[in-house]
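Bear in mind that the values in this text are calculations on the coordinates, not laboratory data. Owing to the predicted nature of the structure, the values given are computational and were not obtained by experimental measurement. Cβ atoms are built from the backbone, for glycine too; each structure is taken alone.
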Structure 1
Amino acid sequence: MDRLKPYLRAETLVFLVLWLGLMILGRTALFRDPGTFWHTRVGQEILKTGKFPTQDGFSFTREGERWIAYHWLGEVLMAAVHVVLGWDGLLLLFASAIAALYSWVFVRLKRSGFHPLAAVVLVGLVLAASVHNWHIRPHMATLFGMAITYTILLDIDAGRLPLNRLAWLAPLFLVWANMHGGVLGGLATVALVLAAWSVAFRLGLPTPLRHLRDIGLLLVVGIACGLTLPITPYGPEALSFWLKILSLDLGAIIQEHGPLRWQEPTGWAMIAVAAVYLLTLAGILPDWPRMTWIVPLLWLWQAYEHNRHAPLFALVAILAVADMMPLTRWAGYLKARGSDLFRGDVERGSDWRAWLFPFGVVLVSLLTQLAGVPVPVLGRGWVWEDPKHWPVGLLPTLQALKADGDATADSVPTFNDMLYGGYVIYHVPHLRVFIDDRCELYGQEFLEQYAEAESHRPERIEEWVQQWRFRHVLTRRGSRFDEHLQAHPQKWQKLAEDQAAVLYLRKLP
């Protein structure tokens, strides 16, 4: 048994539990966002044509308007995995990456002196504050980009890395800028820390800077990171699209853009993480805190304003806790009392052998999927599109739709709920959707009109029929649109329905 200890450490079990949980629960839960489908479709188009999109080709309400695939690298990665392994491969990639990230957070906590069980509780709080925004989409790159960026800053601030390792940030930002616009948050974090270090150095406060010329290094690194933003296939235009999204007020339209809901479990977890962070920070006082330890306050404010930032706050906050705790007066108090919460026997790191078993499990799953073996959890055919959430039963009917009076038409304008836009874009390529969640394409006014119609003015669909001349409507069962169409059988015929949705046809005069 002693021979197995290096291979079965606490972090081994944390990884396996997280991985298995994501593989089991994620087969449906991680495929409930329409972005998963349309991002994959965009990546497929780039791989197929070798060209980067410059205009919309998925909707009939914005067809031909300027639109760019500014998440192109993440979309190509998703499409490449999908080509080889299908949705099961994307689930495997996501589950493995997330399990590795939070197992690494666990190691940081344990290495700082926390008892493994206490570290598990803290990681659990972070997960509870984060899972609401976990989707298989390019935006997950920001979680990893922020983790790497903030850890580099923490380790330099603590003297564990030399100041010149800041140069690592430039290539990281180059990749990140082509994966997701969240790189702007990373740049803001870096700019805040570098500016704080410079000011603290001039004031004679503790910083990792030792010479005046070090300020020049910070300036060079900051500029280099900023200059990576326009290095995309679209040049500076990608940045303008990111800024356009930030300018939209989407809180009432898309849940993840709204403020954090404190009354829900995610909100409770956020309160708990914030309390742990603030209490740990208070334990540093009256000593001057390191500049990097203040960063989570920025992301706490962002999470309060937009719940999609809650995972970023929870991640940087718990990494800061791991960094601060050994230096707090709470640590001295707990060690003096012999508490198991914080033991103070700081570990140097994680034995590489602890990761052999997780690597083997992931490898077995990968090989099983490549062989096409239909094994539950590990193999092919495991991912399941929930028929209560997606119009799975209507796909044959949707795929058979033809434009009115033209059996050879290669596109059919179809009104759809916003939820179904990405799903239709992927599964029924010849249909043109009314709307999807590419909010920067549709604009504030159109999005607000749609949200109003969806919530309490479904009769607006009659105005849109006159404007765009569509005849097919795909809507959720029991929605306000469904109620309106049912109430007007002289105009609308129900073609088909399944557990999730109803398909209507507008009758000709």
Structure 2
Amino acid sequence: MNTNKIMTQKSFFMLRALTTIAVLALASASGFAQAPGQQPEAPSMKGAVIKGKAPVNKEILKVKLPRPFETKLKNGLEVLVLENRKLPTFSMQMVILSGGLADPAGEEGTAQYVATMLREGTKTRTSRQMSEQVDSLGATLGASAGLSSITSSVNASGLSENFDQILELFADVILNPTFPADEFNRLKMRGIGQLRQQRAQPGFLANEMFSKAIYANHPGGRFSLSAEQIQRFTPEMLVKYHAAHYRPNNAIFAIVGDVRADEVIAKLEKAFASWQPGDVPKTEIPPLQPAPASKIYLIDRPGSVQTNLILGAQSIERTDPDYFALEMMSQVLGGGGSARLFLNLREDKGYTYGAYSNVSSGKFRGTFRATSQVRTEVTKGSMDEFLYELKRLRDEKVGAEEFERAQRTIVGGWALQLESPQTVLQNAVTLKIYNLPADYWDAYPQRIAAVTPDDVQRMARKYIDLDKLQIVAVGDAKKIADVLKQFGKLEIYNTDGKPMPANATGN
């Protein structure tokens, strides 16, 4: 069998070995295991203790991942096939290289509704018939697109013995959606109802406001639609978007599982024979404006017993050379149970069940954010500790032992994911979307290992500018507004995202 199509036996056992090492590394990083007679590690901050660690192999992991078979159909559709015989199943997706960022001006949300409506009726099937056939095959079939995404995707999975029937349904929703008005009206009503439910959730409110704080009017800040925006959609708007963007020369088909590449290619040529290429409108992503001055946004949620906190700033694009160093910075700060925020706010202070950080990136600059949900009465203490940790990361170089633990955690988690063929295939799709080098994922451990404590401090100084830090809090304004004013300029909003008068809290 062609080694470019399936995982060789050598690669399989190499991945198994990686997973074993990764489990040890994760146990070490999380403090789950302690060798007999080993003393706990000295506190790394304000009373928090990292317990003993299992021994780990400190050599840099090396691996050559299986490559999918790649080709193009006659109509220009790019195809990736990763054969994997471990289970008699498959998963496939059609990645349309247009998403919410391609929405026409004034029609934000069109890509999202196009994707959601694909299953709701085709030229040969009603929504009910589609659901019944998918269920009878024990399959999955769905589609999605984000408001600020660069892609839309259609996904399906099932038993390999049902591949032909599932592929036929898969192609039908991509090629022949009719966007029936009755189903569309029901979908819009559900969307409006869900919006009311979302606005009752503090996590939703915090993330929505954070997107506005970071991106202002940039399309990257689109987080949710209003009821008015949902109401204005028509089936004709969806038909127009679908015709313009759902083209084979604007798509990547990817499949992994118990399939043969040659058979898949032949069946795709037949299933998508009528799909014609065409000129696709170019997605224009405007430049992101410089970060604004630091500000605190408080969403008043009367009666809340917790304060949801997000502190963050603009980060990087996916292809930025700082990607690996910034990932390491975030791991040290808030990458899990062994990271500083968790050890400080939960283990040492007992303010919360967890505190974390993460970095996002894409075709435009993503975000760095640190988050937690804390008890209302410890809002000030939590803010103090967040700012303490952010400043410490900028001012002090990370110690060798803490730094190595963070490296092992990242590489260990990455190695565990390689047990999933879907992850390996998705990594291959990522290479295509961002035009990354073919050996990008093979060299991932080495790139993480190449990061130094100096690099982490440089990232903190570059991306954690406290004068431009945006802070969002969701909680009871009567109890926390005066507290938050101590940390900077404060604006108060209601749960509909509307500004409130300065004296609205009665303070």
With FRET efficiency 1/(1 + (r/R0)^6) of positions 288 and 488 (r between Cβ atoms, R0 = 30 Å, to 0.05) computed for every candidate in 1, 2, 0.85 is reproduced by structure 2
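Hey, semi-axes √(5λ) of the Cα gyration tensor in Å derived from one of 1, 2 reads 40, 33, 19; which structure? Don't jump to the answer; show the numbers that get you there.
On the way: 1: 45, 26, 22; 2: 40, 33, 19.
Structure of origin is 2.
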Of the structures labelled 1, 2, one was used to calculate FRET efficiency 1/(1 + (r/R0)^6) of positions 320 and 472 (r between Cβ atoms, R0 = 41 Å, to 0.05), giving 0.95. Name it. 2
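Here helix-only ellipticity at 222 nm (-39500 (n - 2.57) for each DSSP H run of 4 or more, over all residues; to 500) was calculated and came to -12500; which of the structures 1, 2 was it taken from?
Details: 1: -18000; 2: -12500.
Of the structures listed, the value fits 2.
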The value 1.8 for distance in nm of label points 7 Å out along Cα→Cβ at positions 232 and 496 was derived from one model only; which of 1, 2 is it? 2
With distance in nm of label points 7 Å out along Cα→Cβ at positions 152 and 360 derived from the coordinates and found to be 2.0, which of 1, 2 does the value describe? 2
Tell me which structure, out of 1, 2, gives 16.6 once Kirkwood radius over Cα pairs in Å, for residues 304-463 alone is calculated. 2
For which of the structures 1, 2 does the calculation of Cα Rg over 2.2 N^0.38 Å, for residues 168-447 alone return 1.22? 2
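Using distance in nm of label points 7 Å out along Cα→Cβ at positions 224 and 440 for the comparison, can you identify which of 1, 2 gives the largest number? Walk me through the intermediate numbers first.
Values: 1: 2.7; 2: 3.3.
Going through 1, 2 one by one, distance in nm of label points 7 Å out along Cα→Cβ at positions 224 and 440 is largest in 2.
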